[in-house]
1. If we compute relative contact order in percent (Cα under 8 Å, 6 or more apart) for structures 1, 2, which one ends up with the highest value?
2. Rank structures 1, 2 by volume of the Cα convex hull per residue in Å³ and report only the one at the top, that is, the highest.
3. Compute FRET efficiency 1/(1 + (r/R0)^6) of positions 223 and 311 (r between Cβ atoms, R0 = 25 Å, to 0.05) for each of 1, 2 and report the one that scores greatest.
4. Could you tell me which structure in 1, 2 was used to calculate distance in nm of label points 7 Å out along Cα→Cβ at positions 39 and 247 as 3.4?
5. Comparing structures 1, 2 by FRET efficiency 1/(1 + (r/R0)^6) of positions 55 and 135 (r between Cβ atoms, R0 = 30 Å, to 0.05), which one has the largest value?
6. Computing FRET efficiency 1/(1 + (r/R0)^6) of positions 215 and 263 (r between Cβ atoms, R0 = 30 Å, to 0.05) for each of 1, 2, which one ends up highest?
Structure 1
Amino acid sequence: MRPGGARLRFGVIGCGAVTERYHLPSLAASAEVELVGFADAMPPRAAELAARVGAGRGVGDYRELIGGIDAALVAVPNAWHEPIAVDLLDAGIHVLVEKPMARTTAECDRMLAAAERGRAVLAVGHDFRHFPVARYARDFFTAGLLGPILRVDLRQSAGGRWPYASTAVLSPTAGGGVLLDFGVHLFDLLLWWLGPIEPVHYRDDAEGGVESECEGELLVRGRAPFHLEVSRSRRLRDTVIVEGERATLEIGVFEPAVVRLTPRGGATLAGTAPDSRFERAPLRTVFDRQLADFIGAVHGQGAPLVGGAEARQAVALVEACYARRESLRWPWSWPEARAAATAR
């Protein structure tokens with residue numbers, strides 16, 4: 001901690017599209033942050049962002065920032081989350097790392113151990129928890145208003161919704177495809193809302209690469225069936241439906257941001273969670289709140305909303321799905337179908 005309530009000396013490691021569009025405006029506007037350094041494997045990119053905000057310097061190696069920063073955003077390709085975060089945490093630097101926390105639970109565990117050694121805060125950018133509807137749903141489920149959960153159905157499209165400055169997310173080095181990149185957000189929410197989840201069956205179209213389509217059957221708290229579909233190529237419903245003994249709740253966290261409550265035998269009530277600031281600037285509001293939450297944790301005002309131990313649970317669920325991977329065989333990709341077509 002810096003003396004006298006001075007601003008946190010902040011480093012930005014990874015200067016891609018997500019940093020530029022979402023994290024940087026929040027960091028530059030924060031009165032509690034002093035941006036002192038930007039690091040990226042492409043040094044001109046780091047220099048460009050430093051020049052844009054008129055603060056800090058751009059470097060090609062994040063290790064040049066160690067010793068001069070108190071906290072850092074780590075927004076690099078998945079393969080580098082763990083080694084960079086471990087170096088920073090061991091040096092006592094507080095870390096906000098983009099989701100997924102890491103590619104595997106083993107990598108997560110090394111990050112958690114480094115945070116403990118360095119006595120540093122480790123927070124993970126599961127920004128969906130800061131969406132108003134997500135917080136409303138959390139309160140709803142915590143109060144047990146649906147009664148015992150009977151079944152869950154989640155169908156979410158993820159194509160073209162998030163900017164990328166590189167193709168790393170599409171490489172096998174990312175550790176996974178749409179489930180790890182986007183589905184991990186959904187797993188984090190459902191674990192936060194409903195409690196333990198375990199996979200029973202899982203299928204995707206990775207075929208040695210990274211999946212763009214996946215589906216599975218899981219169990220919530222060991223009893224309620226949970227159907228999952230996440231797609232980069234198809235437009236799906238983009239909501240989760242949770243059926244309980246007393247009522248059914250359909251939730252769209254964002255696009256659509258909606259809550260539909262249908263009491264058993266009653267009419268559906270539809271609306272959203274009112275939040276005037278979010279309605280004016282949704283993503284800016286979410287990233288402002290995520291940064292404020294992280295800074296508060298660094299200043300000892302409580303644990304971050306998504307700490308490393310919680311984020312590890314979502315990675316563990318993705319990992320458990322991949323361990324049960326079966327081929328998701330579309331009609332047009334069946335070998336026997338191709339053979340029959342060739343025979344004609």
Structure 2
Amino acid sequence: MNKRYCVKLFTEIFSDSASRYRFCCHANTNPKIDGMTVQNTLPFDFFRGPEMEQIRQDAMEDKPIAGCEVCYKLEEKGHQSYREQYNKDKDHPTDVKNIDLKLRIFGTLCNLGCYMCIPFDSSTRRKELQQSGLRDLWNSFAKEEWALDKPINLGKTRYEEVENNLIANIDYVQRLRFYGGEPLMLPRMWSFLERIPEDKAKNIEVLISTNLTHTKGLRWIQKRFKRLILNVSVDHFGKRLEWIRYPINASEFERNLEEFREDINTLSVAVSILNVHDLEDIEKHYNLPIEWAAVHNPISLSIRNLPNKNVSLYIPNQEIANELNLSPSPIEYKKGQEYIRKLEEHRGLRYV
């Protein structure tokens with residue numbers, strides 16, 4: 001396998017919250033597909049079109065692919081890239097098949113306002129920033145350009161066109177991935193699943209990235225589809241969980257976690273300035289596989305800004321170590337602390 005091949009180019013159709021197609025959630029846009037969105041190009045027209053065919057051919061010929069710079073830079077520094085992780089222990093197809101659908105087309109309705117969440121992913125988050133008067137402060141944080149985008153809501157007619165395109169090509173699909181908002185609250189997700197013929201559903205896995213505050217319908221998915229996979233966002237336990245993922249009920253969450261423990265693939269923990277000292281305790285508390293991801297967007301809540309980096313910390317993976325070792329930004333740290341204090345005042349709840 002060459003240094004440019006990535007299995008995602010052959011097996012994943014991804015669109016972000018701004019409706020743009022990208023190769024994966026880590027990739028930037030590519031000039032050949034720049035301007036192609038769910039609004040103007042149907043998913044399988046995009047993925048099986050001449051632009052993507054040329055990109056796949058270039059990758060197989062070991063040509064650098066614009067948009068994949070994040071992985072190339074990691075590899076240049078001697079770190080394992082996302083591309084290498086995706087390719088590891090996988091078949092390496094040379095044509096389109098066994099597709100994962102990862103389309104953010106179902107909405108951003110969410111019942112939680114996690115303090116570090118990018119607002120375009122949660123309706124409650126947007127509402128809280130507005131009500132607390134903290135929207136301008138949040139917008140002043142240093143962030144990656146894509147985080148400034150606003151969510152795109154597909155109208156009824158266009159959504160139906162997209163859904164029809166997916167159903168017509170469902171034989172290509174191996175896995176459906178749902179992200180939110182909170183997917184289990186999204187009517188469009190349920191209507192899409194219900195439209196998939198039962199004989200096709202038996203060959204398809206359903207992966208849901210969820211806060212697991214709702215569980216209605218999960219048993220139906222278990223019975224109808226090949227497999228239910230849950231990636232559960234968590235970030236802490238007890239009262240600290242209730243602050244970070246406000247207004248979650250920690251006791252109800254833990255009951256749901258136990259009920260569906262056998263379906264949980266991983267817990268997703270966003271490591272930020274608030275929970276970085278507690279990572280080992282979090283791991284011991286849940287006793288489940290954890291995918292640790294560093295909050296780097298916005299920089300104001302990043303662990304790079306820890307006032308004392310000489311303290312003994314539990315560092316679970318290289319991504320967390322890399323983020324911690326970045327140069328701190330005192331200005332952004334000050335903004336982050338101001339934001340946390342004002343959010344505490346708005347919620348009437350201290351982070352303790």
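No value in this document is a laboratory result; all are computed from the given coordinates. What you see is a predicted model; the values in this text were computed from it and never measured. Cβ atoms are built from the backbone, for glycine too; each structure is taken alone.
1. Going through 1, 2 one by one, relative contact order in percent (Cα under 8 Å, 6 or more apart) peaks for structure 1.
2. Working: 1: 154; 2: 141.
Once volume of the Cα convex hull per residue in Å³ is tallied for 1, 2, the winner is 1.
3. For this comparison of FRET efficiency 1/(1 + (r/R0)^6) of positions 223 and 311 (r between Cβ atoms, R0 = 25 Å, to 0.05), the top structure is 1.
4. Numbers: 1: 4.9; 2: 3.4.
So the calculation was done on 2.
5. Values: 1: 0.40; 2: 0.20.
For this comparison of FRET efficiency 1/(1 + (r/R0)^6) of positions 55 and 135 (r between Cβ atoms, R0 = 30 Å, to 0.05), the top structure is 1.
6. Working: 1: 0.50; 2: 1.00.
Once FRET efficiency 1/(1 + (r/R0)^6) of positions 215 and 263 (r between Cβ atoms, R0 = 30 Å, to 0.05) is tallied for 1, 2, the winner is 2.
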